1. Taking 19.2 as the value of mean count of other Cβ atoms within 10 Å over residues 149-156 derived from one of the structures shown (P, Q), identify that structure.
2. Tell me which of P, Q gives -13000 when you compute helix-only ellipticity at 222 nm (-39500 (n - 2.57) for each DSSP H run of 4 or more, over all residues; to 500).
Structure P
Amino acid sequence: MNVIETSGLGKRYGSTWVLHECTLAIPAGHVAALVGPNGAGKTTLLNLAVGLVDPTAGAVTVLGGKPAGSPAALDGIAFVGQDMPLYKNLTAADMLHLTANLNRRFDQHFAEARLDELGIPLNRKAGRLSGGQQAQLALTVALARRPRLLVLDEPVAMLDPLARHDFMATVLAAAADDGMSVVLSSHVLAELERVADYLILLSRGRVQVAGEVEDLLASHRMLTGPAAEVSQYAERPVVHVR
């Protein structure tokens, strides 16, 4: 089963295509990293996958063929955006209560126990929490929905190194314990090299590379040298000596 599958997917704002002819299939059971420079189309692709925006061209399905944004799809997906979607004037307990009432499935005991373990007071307003605590609250709300697919858009961009480590450790533990698939984006490859086993590289709105990390490392090499001499090497064959 593919957790996200696209065919000729494209999104245009005005006359600008931010995603163009995007065709890929992300298999279930992976922690998949969506990487690329700022403006590559990562957020647009994830927004299309979770149904926040409609495509201009092509199609996208999730969780084995369900139309993106459909009730059946949304029931199995949890999404945490880069702005940590929390109501700042609500307490942590209120956030749990609200989410429980808006979703068909929500593990209240898990959520409360996890916040207690993290030392996040249930009676404190989300806006009064530290950046790391807000990220953990948003992640707890998402995980308590027991999703089959967790989608994270630049989840650690605003966090310090320790908070980033704690956040990613939680994601990996949840994926291992619950068999959940994860797709997360970042423009910093170093943040993901230790956690991802599947890689999608976007550049200028197009998929450049996609596949399992081990396979990609085995079949790709990087050549560095003076930019002025690139034309001398671009068309030369690569010889692998064993």
Structure Q
Amino acid sequence: MPKMQRIFGIPSRDADPERPDQAKAVAIIMDGSGRWAAKRGVSVAEGHRAGSRALRPVVETAIDVGLESLAVYAFSTENWTRSEEEVRALMDIFAETIERELADLVAQGVRVRFLGRQDRAPEDLRRRMAKLERETKRNDRLSLWIAFDYGGRAELVEAARQLVADGVRPGDVDDDAFEARLSAPELPDPDLLIRTSGEKRLSNFLLWQSAYAELVFTETLWPDFGEADLRDALDQFARRQRRFGGR
């Protein structure tokens, strides 16, 4: 595939397939927008809006360094327990972000897909999410996976239920059979999982897929996370030796 020019005129660099130390798939737990807002004396909603704007430079950097897949944790199944005001603001911000970023994502060759539930989202947001997936489905420069109303445990339980419903015999249950029934079977296992804000836990994100992911925790709050932070995490990954249980 020829190298693609980003809309800002900066050429992208394809990842070198001969470099196993280069991550191809990255996942990010985007944490810290509320604390970012509290530090600045602004509303939590403003913190989430700042967080939504932080995604674009990260996506652009992912394109620039040649990542194939970027998965981000936007809204968990547990986030519904937050205040009604905050949840409503988040739904509005998701809709605004889709409208603001759609044209640029198409232009940059980004394919967007959602994993998790959508049935509990407002109808207008569901329509926008479907439009985003539809308008970007032919793009293949970068796969952007957005985890919305997603929980890793719920995903595993649903996959197990589907195995039973499909009548799969116990002796036929293996990794392939299980993965085929996950929320997004095409989602590649992340080489690298990053969590912002200094917290050091997975918070129910991609539990199956992250079994052998390298983990990087940064103190940077998500709205302040940018190109330099992603490149630093990728550099940390490149210096590690992955053994996958071997020696």
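1. Q
2. Structure of origin is Q.
Where a number appears in this text, it was derived from the coordinates with a stated rule and is not lab data. Predicted model only: the values in this text are computed from it and were never measured. Cβ atoms are built from the backbone, for glycine too; each structure is taken alone.
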